[in-house]
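Each structure below appears as C-alpha cells.
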Structure 1
Amino acid sequence: MSRIACHTLSGVAIAGLIMPMVGKNGRQAIIQWWSTALLQILNVQVQVHGTPPPSYKTARNNLLVANHISWLDIHAINSLLPVRFIAKDDIKAWPLFGYLAKKSNVLFIERGKRQHAPRIVDATRHCLQAGDNVCFFPEGTTTDGSTVLPFKSSVMESALQAKSTIWPIAIRYPRMDGSINTEVAYAGETTLLESIRCVIQQAQPVVELHFLAPITAHPQAMQAKRRELTQHIQANITKQLKL
C-alpha cells in the first residue's frame, strides 16, 4: 500500500509541476509511464488480444468504446494508448485521484443531468476533431464482469460527426481456471480503498483487452443511426466475452 501511495504522490507532483511544461506527446508519454508503473506495482498483467490502435505518437481521432469493470480498466488502456476518458464528475472529489483525473484532461459528465448530454457530445467531437483519442464506457457504470449492461449511445454521435475510427474493446478479468475474476471489480457498494486492497491481495491479477475490428467512418457507417451502431458494438463485445 505504501508503494501505491508514493507512486500516487509522485503522480500528483509530476501532474502539477512537469505536465504543464511539456507538449501533448510529452503529457501522453507521462500518462503511459505512470499507468504502466502502477500496474507493475500492483503486479497486474495486461494481456492484449487483437490489434490495438497505433502509438500515441501517430494515433489521431480515435474513439475507444469498452465495457467497464474496474478502475484498472483505465490504467490498462492508458498503458497501451493514453487517451482522454469520459467520466462522471463525482470523480473530481476523489482524494488525489480526482486531481490526477483533472490534470489528465478527463471529460466530465454531470451525473443525472440529461441536458448535459449535448454539451459532452460537442466537447467530445471537438476533442476528436482536434486529433485527441478519447475513451468512454457506454454502460455508464461498472459491473462485476459477469454481464454487459445496455450501452448508452449519445457520445457515439461525436465519433460520427468527427469521422473518427471507433475501436470496440472487450475487457475481461479471468482467473487461472478461465472463470471470471469478480473480486477485482469496482462495482456495487465496494469503496475505492476496498477495491485496491482486493487487487493487492491477489497474486497476479490478469486483465484481458480484446481489441475488436475497428469501425471507420465510411459512408455506410455515417448513414447508420447511432443507436444501431451502439447496439452493434455492444453485441460484438458481449459475444467476445461469451456472456
Structure 2
Amino acid sequence: MVTLLTLEAMFSCSMADVLSLTGGDPLARGVRGASRGPAWRSADGRAVAFTAYDAEGRIRSLVALGPPEETSELVLAVRDRVPDGIRVIVPRDTPLPLSQPTAWNFRATFDEPPEQPSESSAARCDDEEAVTELLRLVSPGTSAWPGDPKVRRWAGIWEDGRLLACLADTTAVTGVGHISAIAVRSGAQGRALGPSITAWAMRRMFAEGCDVITLGVYSDNTVGLRMYDRLGFTIDRPMTTGILKENR
C-alpha cells in the first residue's frame, strides 16, 4: 500500500534533474535520450526513477536508482503512472513485489584496460551469419543478435576460417560505450579471447570519445565478473530486474 506521505514525497522531474542528482550516473546516461520517458525523484532527491521506451514507442521499463528503501517507495508511488506488468530495474535488495526477478551486475569503467594477449587478432566483423552461428552455439540467451537495431557493429576474432569470439557494440549515446553479447567458442576457451576482444572494443570506444564503458553481466557469471575486474571495471553495482506485481 502506498502511503499518502509517500505520494506527497514524489515529484516529477526532468532527465537533466536525474543526471544532476545522480552525479551523471553512467547507467542513466547510457539510455538513449529519445528513449527516455517521464522521470521522478523523492523529496530529498536521493532516489530517482525514469521510464524507457522500446523501438515502437512503448514504455518497456522503469529504472530506479537510490537507497533501497527510498527507491522502493518511489517505485510504488509512481506505479499508477506506468503500464501494468512493466519491467522494473532497481538496485539489489530493493524491497519490491517483483515476479521473475533476475540478478545482474552493472559494470562500468573510466579507464583504459590492461593490454590483453590476443587484442591484435580482434577486428570488426561484418559476417552476421557467422556471429549468429556462434551465438546459437554458446550464448542462445544473449541480449543482442545480428539485425538488432541497437547493435552498432560487431567485433570478432577469427582463426583458420572460424569465428572464435564475438562482441556487440550497443552504444546508444555519445560518450557512454556499451558492450553486449560477448561469446567465445567452447573449444577456444582458456585463451583469453573474451578479455582480448573486450579490451579491443573498449580502446576503440575510448578513442571515439567515450569517457566511460558500461556493460551488464548476470550475477552468477563468476568467470565474467572476474574478467571485468581484470579489465578495470571498478564500478560493480548489483541490480535486479523483474516484473512489478499488480497491487491496485
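Just so you know, all these numbers are worked out from the coordinates, no wet-lab data involved. Given the structure is predicted, the values throughout are model-derived calculations rather than measurements. Cβ atoms are built from the backbone, for glycine too; each structure is taken alone.
Summary of values
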read-out	value
Comparison of 1, 2 by percent of Cα pairs over 31 Å apart - largest value held by	2
Among 1, 2, which structure scores highest (criterion: distance in nm of label points 7 Å out along Cα→Cβ at positions 67 and 123)	2
Parent structure of the calculated result -12000, given that helix-only ellipticity at 222 nm (-39500 (n - 2.57) for each DSSP H run of 4 or more, over all residues; to 500) is the read-out and 1, 2 the choices	1
Among 1, 2, which structure scores highest (criterion: FRET efficiency 1/(1 + (r/R0)^6) of positions 11 and 235 (r between Cβ atoms, R0 = 35 Å, to 0.05))	2
At a computed 16.6 (mean count of other Cβ atoms within 10 Å over residues 19-26), which of 1, 2	2
